[in-house]
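As structure tokens, here come the structures.
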Structure 1
Amino acid sequence: MMLLLSIVLGIVPLLGIAWTVMEGMVTTVDGLFLSLILLSLSGILFLNAYLELRTRMTKATAQERK
């Protein structure tokens, strides 16, 4: 559940960046900082999803070896 939630919430900031680009605000200082903040947020959430997936894979591999 946490894996799916992290992926969905990681996509939402990317949609915000697309909206910023479509509105033409990416050339302003506000648009730049908004894009950087949204990229950071998205990166953190995707990192969380990656670590959760890696933990699940190592647990599954450990159970197969038993």
Structure 2
Amino acid sequence: MPIDVEGVEDTILVPFFRDAPESLWPRFLIIEDTHGLWRVDLFSELSARGYRMTTRNRQNVMMER
């Protein structure tokens, strides 16, 4: 599931992972790395939920669960 929401990835994804059942969690995420705009460390939040970074390029991070 690619995610590119112009710097508010944390605002959207943290509540999703908090509230959605694990059966709805995607196996793969591609996230534009705009961590300088985030209020929380989204990568740590995702890591705590079992995601690991598999690939990183200049703009995007691919994570797998």
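Table for the structure above
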read-out: Rg/Rh (Cα atoms, Kirkwood Rh) - highest-scoring structure of 1, 2; value: 1
read-out: Value 45, calculated as relative contact order in percent (Cα under 8 Å, 6 or more apart), assigned to which of 1, 2; value: 1
read-out: Origin of the derived value 1.00 (FRET efficiency 1/(1 + (r/R0)^6) of positions 33 and 57 (r between Cβ atoms, R0 = 41 Å, to 0.05); candidates 1, 2); value: 2
read-out: When distance in nm of label points 7 Å out along Cα→Cβ at positions 1 and 49 is computed for each of 1, 2, the largest belongs to; value: 1
read-out: Test item: helix-only ellipticity at 222 nm (-39500 (n - 2.57) for each DSSP H run of 4 or more, over all residues; to 500) calculated as -32000, pick one of 1, 2; value: 1
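Taken together, the values in this text are just the output of simple stated rules run on the coordinates, not laboratory data. This structure is a prediction, so every number in the text was calculated from the model and none was measured. Cβ atoms are built from the backbone, for glycine too; each structure is taken alone.
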